[in-house]
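Each structure below appears as structure tokens.
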Structure P
Amino acid sequence: MTVTWAGANARRLARQHLHPDAAATASPFAAPGDAVAAMLGAHAQVLSAAELSVGLRGDGLTRTDVRTALWTDRTLVKTFGPRGTVHLLPAADLPLWTGALSAVPTGPNPFPGNARMTPDQVEEVVAAVGDALTGAELTIDELSDEVVARTGPWAGDLVMPGFQAMWPRWRQVLHLAGHRGALAYAPNRGRKATYTNPGCTPLPGTGALPALIGRYLYAYGPATPAHFARWLAAPKRWAAEQFAAQAASGAIEEVAFGEAGPAWVVAGDTDVPDAPLRGVRLLPYFDAFAIASAPRERLFPGAAWERALGGGQAGNFPVLLVDGVVAGVWHQRRSGRRIAVTVEPLKPLSGARLRDLEEQVERVAAIMEGTAELTVGPVTVGPHA
């Protein structure tokens, strides 16, 4: 079977309730956890961007709803997800995520010889982190003291390059402790982040990895092993082996995917929309759709590749989607309840598209619990501003 880029893109948008016509075929997500599950994690290095990502996929969801799910109801967990970056993940799916992420092979050690840890030291530190955080919420400095006390002075050696400082040796496995289910974020203490033990037992990788591949292909397929490896920051050869095993079991099937060539979908999941995709959407920094959709050059065509990416990396700029592809960038600046939104289209927008854009800006304001003012013109700030 052949799947076109346009069909795959429309299906991906519809399954995350970002398709302009999605309301006619499916109900928007009523709970933050459902929206996060559909996009396979919300990038949360900047929590406000994650709040907007979730709200855009929901039915009347606001940033308060996301914060309540995260810190009060605990249906969301803030921890280290794909690519070792901070994500919101559904609490119910944490055993699956930690089981799968723990099974991903690590690449070459990027640290100099004097900073590295032995495999036994890595295990000792992960155990110490989990023990120290059980029933506690600690800042990074408090956690460091506990880890060194439980392991030895070597763990506290200042050999890790950090932000204008040197960090203790044990910090190089902070994200690994998250992947093992021993660490997650707790509410901030003032302006300081804190961590806790979420009490998660990872599922065996033999079951968790196939489940994650299936969810990835449902959300972002058709996709190749190389696409999956890039999304997960995993070795390409390993990813190809995982896909081959799933194909042999009959869990996934091959389709022809335009110029991308052979790609994979969940077995039997070959229906794609026929109607052309129309409409306008705004997506924030590091939105999961912009990160995971492949081939990336089809989502960022022409001038969008230079304007909306940073060295080929998606997420550096919030993006404007027109008819399902990136067609500009945007920026928001908040002052109290006022949210000044500047949108820079790469081509002039028609009157109908401008009205769609105004509706989208109002929706952003509602999710972020503010009042928006729209300016259509150049975005003068750089990435991550």
Structure Q
Amino acid sequence: MEFFLKAIFFLSAFIIFWGMIGYPLSIKILGRVIKKKKIIKDYSYEPTVTVMVVAHNEEKVIKTKLDNLLEINYPKDRIKFLIASDNSSDRTNDIVRDFINKHTDIDIRLYEVKERMGKTNAQNEAQKTVRTDYLVMTDANSMLDKDSVKELMATFTSEDIAYVSGKLVISNDSVNDVSNSEASYWDSDLEIREIEGRIQSITAGNGAIYACRNESYYDFNPINSHDASMPLHYALNNKRAICNHDAIAYEKAGETIEDEFSRKVRMNRVILKAILPDLRLLNIIKYKWFSYFYFGHRTCRYLLWISHLFLLISNVFLIEESLFYLLIFIGQITFYILALIKAFTKINNKYLNLIYYYCITILAQWVGVYNIFTGKAKPFWEKAESTR
């Protein structure tokens, strides 16, 4: 029994450590050891592109988004715009139609999804009407830099590159501790992704800005998101998913903990399957660095919810074994107490904010798991209003 408890304790501790500290540190070391040039770009490459915006009841931001699309610096005869409205019931469709009527010189159209089944389903449906070489996907509340499309296209310099993710910049990072914590986490994650893509392939993108070849688009189950599914799909098919952080989109992070928590719960709607989504990932000989990347960047992080529980429970039974276990137990309890202090007070301390934000992330994973077991995990969600 003691051996079993210690095995659980150290395995749980390893998963937490590796996911949050060990892997990020190792990938930065790898980035220095494995000397590969930065991504090659060819700005003379200007294929035909469709920029797709998926929107559900986005009347607050859709006009701003449409105006933003007009600012994109790309040959007009090579770019089209497609608004995929996911069964919107507010004024979104009317605003888009009015905009189309006023801008007859722009190739822009509206595709109306009749039954709301979420963003991925809307993309699946709308993609079947696309005839351009490439697809650029972006959200209604994400504002694109004028050179973002040009940057994305310039990155498709070889046939093995199937997916390119841009850089999401949090535009309200200094508003409060919630948005600041999200921005801090995101900046760290972007650095990891850049190295992964340079060495081989990234493990996830972001919904604000990414591109793929239209001919290699894949209809994913609506419960899945392109952010996590596309890079994995292409990597398993011997293609590369990389990032170009000069292709920029600006978006607001949630400014309330309720909005940010809901967003994270939605992100974890397929967390159990994402731990090991395909057994082929175990084939290190074939998939090389990608297997290593996925284990550290995805598997370990998707196991945080249960690892923290097992670490605490096993630690309780091992307290009397030695001073080491007692100190670890005290450390865990202190960590959670600090998170509670932040939750019930208005103290604005950098370290308290990060501890609280981390605990909220773990709690969101637990809710995601609960929703899966109770059948409440759905392919659509209510948007975070503070991000609009």
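Miscellaneous remarks
- Set P, Q, criterion distance in nm of label points 7 Å out along Cα→Cβ at positions 341 and 357: the highest-scoring structure is Q.
- At a computed -11000 (helix-only ellipticity at 222 nm (-39500 (n - 2.57) for each DSSP H run of 4 or more, over all residues; to 500)), which of P, Q: P
- For mean projected area of the Cα convex hull in nm² computed as 20.7, the structure of P, Q it came from: Q
- At a computed 17 (relative contact order in percent (Cα under 8 Å, 6 or more apart)), which of P, Q: P
- When distance in nm of label points 7 Å out along Cα→Cβ at positions 101 and 133 is computed across structures P, Q, the figure 0.9 traces back to P.
FYI, it's all coordinate maths here, none of it is from the lab. Worth saying up front: this structure is predicted, and the values here are computed from it rather than measured. Cβ atoms are built from the backbone, for glycine too; each structure is taken alone.
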